[in-house]
Structure 1
Amino acid sequence: MLDYNLVSSLATYRMPEPEDIPQLVDMVERFHAETRTGLHVGQPEVLATLKELNQHRRSGSWFVFEMGEEVVGYCLIANRWDNGLGGAVLHVDELYVMPGRRGRGIAADFLGLLAKVAPGDAAAIRFELPAANRRAQGLLRRLGYGESTERAMSLPLRGT
């Protein structure tokens, strides 16, 4: 759905290149360790996700965050249609900024650009966050995101 680069004065947000894979895998592993998802997500999962997104562009987007020549984070977005909202929901599945680059406005910058360039059929941008992640909740509130009245529940269909 979003398959083009976003550029601001702070950073470039672009599609992953093959040479990004090792660092992307490292950041994905860090994301899951820091957020305590209990999932082991490594190279096979990252490659499968990239393949899915390349073959089915409307499924979502993966952005690499780059400052100068340095990769400093990423965002994985999964798209789905919402009947009640009457449009596509851009579900931020993962958003990660390297520890040494946090607090510099990179996530806010990206999310602001995402809201501006969202496809015409997009009705919302949605996050699911661990309740303990107060820092991310504060950022999202400052950006105008509100609490959802919905509670997500899931049934695993495969072993993890």
Structure 2
Amino acid sequence: MTTQPSKTNKWYTTILVLTIMIPIAYILYLFLMVQNGNQTIEELMNTQPIYVVLLLVSFINPIWGHFLNQIPKEERVKKGRGDRFLSLMLISQIVVGNLIMAFLVFITKRNLPQSSNTQPLTAFEKTVASILLVLSLFSGFVLLKLTL
């Protein structure tokens, strides 16, 4: 098995950090909007439903990050659990229009080391990934409807 731990860890760590930072940054953005607009969060959410959908999208990312973090380092290889979970996350990010994160996930997948051992996702991971994909599809559809 060939490994590239520093490259893999760098990109993988970037993904993990961003999955935590995105919702924090979005909440700060909402608070700044509320502060400048002299309205409550409830009023903002009622008048602009797109912010509710974007809030849902931003909170999907930490769940992806949690499961990516739980995958042992030796299974963060091509055709391993890390690669499979990153593939599902890539689909989710494209569907909701988070193209920067999708690009980073793609780069991370490309830099995963090769391995002769392939590990499938567990049933629980498949279930959670399916739920996250359904939420992403719903959010992407609603975002499309709200912006057109």
Structure 3
Amino acid sequence: MSIKAIGHVGICVSDMDRSIRFWQDGMGFEVLRQSEFHGRSWRRILELEELDLHTRIIRRDHMTLELLAFDKPGHVGSAERRPMNQLGFTHLAVWVRDIDAVAKRVVEYGGAIVEETRTRFDHPRLKGQWLICTDPDGVRVELVEYPDGEGILEPA
């Protein structure tokens, strides 16, 4: 197959400063690049008639996100958490060492915790704790704390 790697995941945001505060200060991402896009060629690829777009490329470990703030034509939709069974993108998952400390930072930097999602598993092939939170625009982020700091599944 000719795919080299996943480049990034794009997230439309309603307020770039607020989102940078959450993702950079709250979640530890680093801003790699900021850009502005205007003009016909970008309108074509983004499938928008008007375009006044500001972006930030941010990275943490091996995860790269592109935050997109549309001044024109503006954003559509609400910041409500989407149902997990709605078609399309459902969530980002991040592995954490201390789920409660990260949850506290999520709230401190403008996100929300969905406490009723807190789940613990103690199964031979699946041990750990999960908790759903959202960024300021309702993007679902799954916090995952593994007791050994490793991954999810052992070979069957």
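Read-outs throughout are calculated quantities, based only on the coordinates presented, and are distinct from any laboratory measurement. Note that the coordinates shown come from a computational prediction; the quantities given were computed from them, not determined experimentally. Cβ atoms are built from the backbone, for glycine too; each structure is taken alone.
Which one of 1, 2, 3 has P(r) over Cα pairs in 10 Å bins from 0, in percent, as calculated from the coordinates, equal to 9, 39, 41, 11, 0? Here the read-out was taken from 1.
11.2 is what came out when mean count of other Cβ atoms within 10 Å over residues 72-79 was calculated for one structure; which of 1, 2, 3 is it? Attributed to the structure labelled 3. Kindly point out which one of 1, 2, 3 the value -26500 was derived from, the read-out being helix-only ellipticity at 222 nm (-39500 (n - 2.57) for each DSSP H run of 4 or more, over all residues; to 500). That value comes from structure 2.
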